Structure 1
């Protein structure tokens, strides 16, 4: 995918979304778990023109495309998701530098306040909640007696996500930092194949992390600092405010 920058404007092939503040490659490529058939997923934050927020109908909050695979959230929606501990949006502000494709000054400011968005309970609930969802998908797929290579690949992918979510969530909960790229990709692949053959093999890992969260004191505060996100969002709104001519 080609990206062309012009100040705060970023134009991507196939669809134009203005005012992209921060965007990068996420998903399996970022985790170090991609294979030759993997899609390249992109995630970003954009700012709606401030004037468009004043009317009867709010502008679209998300733009999702499949060619290329890309999700862009409006700044306010991204902040709400991040403050809730959403693992998918959170990784955007913890990417290695080389995976960012669009960085603006306001995007860098968002990276700078990333730790203020975190809170112990929301991180625990979000990451363990997402991991539990992956386990249920594994159980349901196995119960449906899906066989064959495609089904096994999907199950292995769910298992890898389960393990990653547990590990990353616990790291974030205990240290206040997130390492997006996994330490040992082959270990994750072996785990995925094992669980694809027998979903119950994932349960000890899930129970281990549930117990670890319960007995460990978090490095995170009880509540996120919403004032930091609010101040950033107000700077975004001021930057993109252009009054219409009378």
Structure 2
């Protein structure tokens, strides 16, 4: 009896701690968004002024600052999305769109900023799906940036768009460190990070894949990974085809 009481108290305390953590994440991310937006605006104003004067050195520093602010903005947006997911407030605005066009646009955008990897759109099919275009773009950006991040010794990422059994399938293949089978289900959990004392660690909060997976679930699709340690990873997700 005492054991059952102790377990109940422990679970209650754990839930209370998780609730406080979620409340803190929500509050902190909202409070950070305004000053970061202001800093980004000031940085862009300074960039235009120095560019007009033709001063190259401060432009390089401001470009680096803007890049770091973009990373911080993405982190804040991820935390806000995480908070919305925890409270059931993450919504999708559905419309019909060509998935292949969206993939191509994201690939072109990220390719323009990548100095290390060639993003190869190897297969593409005209695919009409029904969903939130912005959220699917968010998933694609997360998968592609992860693919480049976790394959520092490689120089390409392969993207494919196809259809099968009335579903659209998008795959993102890298040639990096790979993921051991023991971690392949857990990486879609909130805050989960793969740690290996024998491998280089990569900074992150472990929420990007969790958010991406939840977005795909809201679209009645699935996300999974095919990988083995040291042999790269291929992330795939499905979306139902539009039947309008």
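No value in this document is a laboratory result; all are computed from the given coordinates. Everything quoted here is computed from the prediction, not taken from an experiment. Cβ atoms are built from the backbone, for glycine too; each structure is taken alone.
Tell me which structure, out of 1, 2, gives 16 once relative contact order in percent (Cα under 8 Å, 6 or more apart) is calculated. Source structure: 2.
With percent of Cα pairs over 23 Å apart computed per structure, which member of 1, 2 shows the largest figure?
Top value of percent of Cα pairs over 23 Å apart, among 1, 2, belongs to structure 2.
Of structures 1, 2, the largest value of mean count of other Cβ atoms within 10 Å over residues 40-47 belongs to 1.
Of the structures labelled 1, 2, one was used to calculate helix-only ellipticity at 222 nm (-39500 (n - 2.57) for each DSSP H run of 4 or more, over all residues; to 500), giving -15000. Name it. The value was obtained from structure 1. When distance in nm of label points 7 Å out along Cα→Cβ at positions 160 and 224 is computed for each of 1, 2, which one produces 2.7? That value comes from structure 1.
For FRET efficiency 1/(1 + (r/R0)^6) of positions 88 and 152 (r between Cβ atoms, R0 = 41 Å, to 0.05), which of the structures 1, 2 scores highest?
If we compare FRET efficiency 1/(1 + (r/R0)^6) of positions 88 and 152 (r between Cβ atoms, R0 = 41 Å, to 0.05) over 1, 2, the biggest value is for 1.
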